[in-house]
Structure formats: C-alpha cells, structure tokens
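*Asks:* Next up, some structures in structure tokens.
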Structure P
C-alpha cells in the first residue's frame, strides 16, 4: 500500500533548498540582465509570487516576471518496497527577460542551478535524484522557458 506522507515533506525540502540559493532568487526577482549584482533577496518574498508548489501560476501578472513551478507525479510501486516518481521544475520567464550579462539565458541559468542542487543528490527520497528529462516550454505568447525533471525513489 503506498504511503504518500513523504511527498509533502519532499516538496517542502525542495522549496527550502531552492529558497536557500541567492543566485536563483536573484534570477527570479530582479529583471535586469545583471541580476547577480543586486542586493540579497528575502526568501519569504518569492513564495507564491515567483515560486509555486504546483505546476501552474494562478493568474497572469501585469508585471514581467520569472517563475519556477514544481510538481511531483508519476509515482509507482517498485517491487513492493519502493515508490518511484518524477519531480518536475517548470522555469519560464517573460520573453523580454531572457537575456543576461552572463552569456546564458535567464531560464537556462536557473535550470543549471537547479541541476546543481538536485541531480545526484539525496534531498528527495532515499536515493539520489537522477536526471530524467528536459525540454522547452511555452506557456503563452509572452512566457517561455524549459522544464527539467528528476526521477526519485522512496520507501513505501
């Protein structure tokens, strides 16, 4: 019988890890191309404004923004002892905010930082999270980016 108590804890751990990265927070909050040169971001200010613990944003903003949405899904029983699943990060921004001073697109920068945090780490589940999938993402005519997904394992 699957037990999903750990999913809520995993999601909290994932969000806390993301919010501990000033580089990611600055890329989300500051719209200028040299976002890393800005002041420290108050991590509590990004939850439900730039980071959402589900796969969508509730409504479109009048202000140009950058977002990360997080979803956990495709959980399966594996040999009666584990459950495996996919953690997916959608990273998208207004098309006017893609360019940075760092030789990389804003969304690619955030994806790179997320991969450094989560690929082959034990933040989620009992084993290391493994890179699973990545592709481009278009939300509407103005917002685009990419998603990156990791496969995880946990005890049932």
Structure Q
C-alpha cells in the first residue's frame, strides 16, 4: 500500500478530481461540501496550505496510481498535543482495508511529526464503515457527538491515546 503524503501544491488537481469523482458517494454518509467548495476550490486549497503552515492543521493524501488520490486524512484543531481526525476514501477502494491502514499509519506518524498524544474523531451512527475503521485503528468511543457537527445526524466521538 502506498504511504501517506503531506498535502502540498502538487496535489491540487488530483484532490479536486478525487472530490468531484466521489461527491455523490461521500454525500450519502457525510455532509456534502456544496457547490461553493467546487467553485472556490483553488482558493480553499491554497487557504488549506497556508493553514497547514501555521501548524493548526495537517493534511495528508494517500496517492494511488499515476498521482490519483485514493484518500484524504486530515488533522484539525491541533492544540495541546491533540487533534481531530477526519478522513475519506474513494468509493472504489472501500472495503479493502485502505482507510484502516492509512489511519493506523497516520497514528504512528503524528507523534513524531506533530508531537501529538491524542486523536479524536466523530462519526455518524449510520456510518458503520467509518466506525469500524476507528475501532480497528485503536480508537474507543468516548461519548455522543453533536448532530450539528455531523450534518444533523446523531453520532459518536472516538478517541485514541497515541502513547498506548
């Protein structure tokens, strides 16, 4: 399996292709990014790179063949050795352990690269695949998530102690 790469300017076109090709698939289980995301993609992508340089976020892509993106794995709100994890993988690689392997890799890397000790992630109750990825990656349920954070859907927060 390919290794995660930290997001940089060379990934822009592949990320847009990934988001466009999988938009309907993602919208079935998580909030749709909306038309504005695609209309303002270049601006938003550049803003993400700037935000990443500040150290409050870190964005990763899982490359596939010929530069295609198989998945995105993002750390938000990096603060006090903790961060929030968000991820999405292409529909054509779901069910193959790709997300679980990438989340596990990210958990190994972020202690050294970002000094993190804790990762948290929220997932909707109906998103069984995402819940399975988190559980298989060493996360444990810690309580309910605010439905407003999950597109109005009830969900659960999960946490992983990276020192364990």
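*Asks:* Taking -10500 as the value of helix-only ellipticity at 222 nm (-39500 (n - 2.57) for each DSSP H run of 4 or more, over all residues; to 500) derived from one of the structures shown (P, Q), identify that structure. Spell out each step's value before the answer.
*Replies:* Numbers: P: -7000; Q: -10500.
Derived from the structure labelled Q.
*Asks:* Thinking only about mean count of other Cβ atoms within 10 Å over residues 23-30, which of P, Q has the largest value? Mind dumping the intermediate values first?
*Replies:* On the way: P: 21.4; Q: 14.1.
Between P, Q, the highest calculated value is found for P.
*Asks:* Which of the displayed structures (P, Q) returns the greatest value of Rg/Rh (Cα atoms, Kirkwood Rh) on calculation? Can you show the working numbers first?
*Replies:* Values: P: 0.99; Q: 0.93.
Structure P comes out on top.
*Asks:* Between structures P, Q, where is relative contact order in percent (Cα under 8 Å, 6 or more apart) highest?
*Replies:* On the way: P: 23; Q: 20.
Sorting by relative contact order in percent (Cα under 8 Å, 6 or more apart) in descending order puts P first.
*Asks:* Then there's this: When mean count of other Cβ atoms within 10 Å over residues 31-38 is compared over structures P, Q, which one is greatest?
*Replies:* P
*Asks:* Rank structures P, Q by mean count of other Cβ atoms within 10 Å over residues 111-118 and report only the one at the top, that is, the highest.
*Replies:* Numbers: P: 17.6; Q: 14.2.
Checked P, Q; max of mean count of other Cβ atoms within 10 Å over residues 111-118 sits with P.
Laboratory data are not the source of any read-out in this text; all were calculated from the coordinates shown. None of these values were measured; they are calculated from a predicted model. Cβ atoms are built from the backbone, for glycine too; each structure is taken alone.
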